[in-house]
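Bear in mind these aren't lab numbers, they're just calculated from the coordinates by the rules spelled out. Every value quoted in this text rests on a predicted model; they were computed, and no experiment measured them. Cβ atoms are built from the backbone, for glycine too; each structure is taken alone.
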Structure P
Amino acid sequence: MTAERSAGRGKEAWAVTGLGAVASLGTHPGDLWARLVDGATGVGPIDLFDPAAPAPNQACEVRGFDAARYLGPRGLRGIDRSGRLALVAAGLALQQLPAPLDPLETGVVLGTGFGSVHSIAAFDRASLQEGPSYVNPADFPNTTINAAASQVGIRWGLKGLNCTVSSGFCAGLDAFGCATGYLEAGLCRAALVGGVEELCLESLLGFFHSGLLALPDGEPAPARPFDRRRRGAVLGEGACMSVVEPESRAVSAGRPVLARILAYGSAHSGGCGPDSRAMARSMALALERAGLLPRDVDLVVAGASGAPEGDREEALALLKVFGAGGGRARICAPKGALGECYGSAGALCVLVAVLALETGVVPPTAGFEETDLGLSRVSGSAVTGELNLALVHAFGCDGRSSALVLEASQTR
């Protein structure tokens with residue numbers, strides 16, 4: 001495939017040159033990938049807080065997370081869990097680069113569904129209980145939706161644009177759409193792009209009372225995306241950051257290209273709830289912008305989480321776009337292992353796609369055994385083969401859907 005076609009209508013190709021991640025399966029992309037391919041899951045008892053029955057007592061928590069191990073002890077006071085997760089992921093991504101970026105020309109585009117729900121709730125609780133005159137003003141910055149992105153820019157000295165994308169479950173993937181638009185417009189020369197979401201009691205209770213979560217039954221992967229036994233999602237947390245820059249710039253600076261971003265598409269159903277029509281539109285739009293046909297795609301990294309309605313609608317969309325059985329593309333749903341990380345899920349799925357393209361390995365869908373949705377290319381075990389093109393999909397319970405098309409590096 002030529003660079004002109006890959007870039008989409010002759011435009012500059014966008015290269016992924018660095019990856020950093022903090023998730024329940026590992027605090028490093030390599031560790032996370034090895035465990036994901038081995039079929040491990042991050043599901044386990046919650047240590048951060050006591051959820052109290054009848055709420056689930058299991059989640060995909062980043063257990064034992066200590067930001068000071070990666071950042072040192074200084075400068076962390078006043079930064080909440082979301083900020084620390086994002087800082088470590090960003091630091092890991094930057095450390096992976098053999099040649100540093102120009103901080104004056106590097107931006108930050110971070111997706112999040114809610115920001116730090118715990119920080120917001122704690123600040124509001126203090127205001128209600130003690131009165132607004134007695135709240136700690138130092139706690140206020142963490143209540144703003146752009147707190148984590150701002151901390152990344154400050155900590156790592158990135159003085160380019162700083163943007164927070166808050167579009168629900170699609171935020172981590174929408175951040176890539178925004179970032180490539182900014183790069184194309186010349187508003188920055190490179191960007192740290194990704195998503196962050198923290199696990200806290202407030203968010204767990206919110207998801208539980210919405211009816212989206214699976215209650216534990218003693219099995220290691222109760223989410224079971226696309227499986228006929230699915231009965232709800234398992235909540236997760238994490239942060240993932242990718243370095244994105246023009247391919248020509250990366251090559252001239254000696255930064256290896258891990259994968260190339262070809263195109264992004266998004267759609268909305270106009271209503272509430274997951275909608276296969278919007279999902280199919282976003283996938284088709286991304287493929288059209290990339291100059292590709294569905295049969296060109298080797299891998300779909302899906303947004304299925306084990307929620308009965310959402311999995312069904314995504315399966316319908318995949319069947320509509322790719323044909324009977326889901327076409328020739330392999331399908332994996334990382335949320336079975338990583339949990340429903342909502343705002344950061346899309347960014348984590350991009351990491352999965354990049355590493356799959358790089359290694360030629362499709363990781364298993366944790367908890368999957370047999371489907372009732374007509375998909376023939378989902379597997380509960382790892383599959384190897386030649387992978388050149390991947391489509392990453394994210395969708396929310398608000399009718400939104402987003403898709404990103406990536407191509408394997410031609411220098412692998």
Structure Q
Amino acid sequence: MRTFLTSLIITTLFSFSLAQNQNSTRCGTMYYLKQQMQEDTSLERRMQEQEEALQIWLRENKSVLNKKTTINIPVVVHIIYSADSQNIPDERVHAQIDALNASFSGQGLGSMGGFSEDLQADIEIQFCLARTGPDGRTTNGIERRETTEDGFQNNAVKFYNSGGLDAWDPTQYFNIWVCNYNYSDGTDYVFSAYAQFPGAGLNSTYGVVIRYGAFGLEDTSYYRGSGQILCHEVGHCFNLRHIWGDDGTSCNGSDFCDDTPNQAGRTEGKHSGVLTDACSVDSPGVMYMNYMDYSDDVIYANFTPDQKDRMRANFFAPNAPLAPLLASSVCGFPVGIETLDQPQFQLYPNPAKNKLYIKSTSNLDGAEYQIFDVMGNLVFSGEYRSSIDINSLSSGWYYIVIRQNHSRFKPNSFIVL
């Protein structure tokens with residue numbers, strides 16, 4: 001949205017005075033922020049100062065953000081359950097990570113409607129389940145606990161002493177808690193998930209809490225089964241705001257991104273083509289397919305280039321709150337951020353089905369390739385060739401590394417259909 005908002009707390013409180021009159025929603029992030037600000041009276045000021053500094057840095061450092069570097073985020077998924085139905089299987093976790101990676105690589109499921117596909121950005125952020133736990137032992141990046149708690153409201157799930165699971169070091173892991181999250185205000189107003197903005201720092205509560213039914217690709221009547229609610233919440237964790245600016249319907253709010261149109265409130269349901277409202281009355285209308293709106297999962301299609309810059313700035317700007325995650329080595333592969341100078345090779349088609357082709361301007365005689373799955377497992381390797389038979393790979397997200405003369409090209413990723 002185009003209007004710059006100088007006060008965060010005003011829109012936060014106003015948004016939730018309106019929200020309490022709604023029947024349902026799926027994002028509790030702004031409500032959680034309101035609670036944080038009530039508990040920590042300096043948080044509003046700190047976040048506003050951070051926002052002002054971030055806006056200045058974004059204007060002056062486009063060249064830093066335009067460098068082709070992939071940020072690799074190590075993830076731990078804490079599953080807390082009191083019934084078997086809440087104890088989701090590993091396969092569902094893997095499918096959710098695949099969906100997250102597809103969304104953050106610019107491969108959204110939905111249509112861009114009346115908007116240019118240039119507004120469908122590859123964020124160049126990828127997620128991998130941790131391979132090393134806090135104790136130094138091998139892990140699959142998934143932690144489970146059976147609890148006697150029937151459900152959780154807000155941060156109780158993040159602490160073992162209150163029936164949940166403690167966060168793993170947030171400077172090394174991105175924490176996701178999956179549980180029977182059942183916040184209610186005494187009416188039928190419910191949340192599916194909530195996130196913590198990075199403005200409060202990488203602390204023991206940073207990450208996402210999500211209801212088990214909203215996590216993964218299970219096809220339920222409400223969640224639509226395509227895993228995009230987590231994508232929305234991770235956007236908040238990387239400092240994105242709701243696309244309508246959380247100002248009710250006044251057209252005065254801001255998400256701090258110039259390439260998202262002004263919007264009069266959230267969009268829900270399934271839409272197609274051009275959708276207009278009181279704030280964007282002409283085509284292409286509102287960007288209802290953006291991950292930071294409330295459309296059904298299958299409608300989501302994009303983050304914009306400005307949203308990309310905003311997210312990545314939280315890793316690269318001075319005193320960037322998420323910078324410690326760049327140095328994490330708990331994924332096994334890939335590790336942190338790739339900064340190798342060797343030229344990038346290209347993969348096509350991508351997504352692929354039967355055969356994957358490799359194109360490079362470098363002479364790769366004598367090189368070797370390795371293919372890893374999203375958990376960091378080596379699934380195959382061999383002597384370099386320009387095409388690879390991938391019929392034996394199951395559907396999902398993979399990374400490929402090419403090594404030559406004891407050096408390594410910057411990794412690339414591909415999807416198998």
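Out of P, Q, which has the highest value for distance in nm of label points 7 Å out along Cα→Cβ at positions 37 and 93? Walk me through the intermediate numbers first.
Values: P: 2.3; Q: 3.5.
For this comparison of distance in nm of label points 7 Å out along Cα→Cβ at positions 37 and 93, the top structure is Q.
Out of P, Q, which one gives 19.8, 64 for Rg and Dmax of the Cα atoms in Å as computed from the coordinates? The read-out was computed on structure P. A value of -10000 was computed for helix-only ellipticity at 222 nm (-39500 (n - 2.57) for each DSSP H run of 4 or more, over all residues; to 500); which of P, Q is the source structure? Computing helix-only ellipticity at 222 nm (-39500 (n - 2.57) for each DSSP H run of 4 or more, over all residues; to 500) on every structure in P, Q gives -10000 only for P.
Which of P, Q yields 23 for relative contact order in percent (Cα under 8 Å, 6 or more apart), as computed? Show your work: numbers first, answer last.
Values: P: 23; Q: 19.
Computing relative contact order in percent (Cα under 8 Å, 6 or more apart) on every structure in P, Q gives 23 only for P.
Who wins on distance in nm of label points 7 Å out along Cα→Cβ at positions 61 and 301 among P, Q, i.e. which is largest? Show your work: numbers first, answer last.
Numbers: P: 2.6; Q: 3.2.
Going through P, Q one by one, distance in nm of label points 7 Å out along Cα→Cβ at positions 61 and 301 is largest in Q.
When semi-axes √(5λ) of the Cα gyration tensor in Å, for residues 181-236 alone is computed for each of P, Q, which one produces 35, 15, 10? Before the final figure, lay out each step's value.
Details: P: 35, 15, 10; Q: 22, 16, 8.
Considering all the candidates, the number was obtained from P.
Among the shown structures P, Q, from which was the value 3, 16, 25, 27, 19, 9, 1 of P(r) over Cα pairs in 5 Å bins from 0, in percent, for residues 277-348 alone calculated? Label of the originating structure: P.
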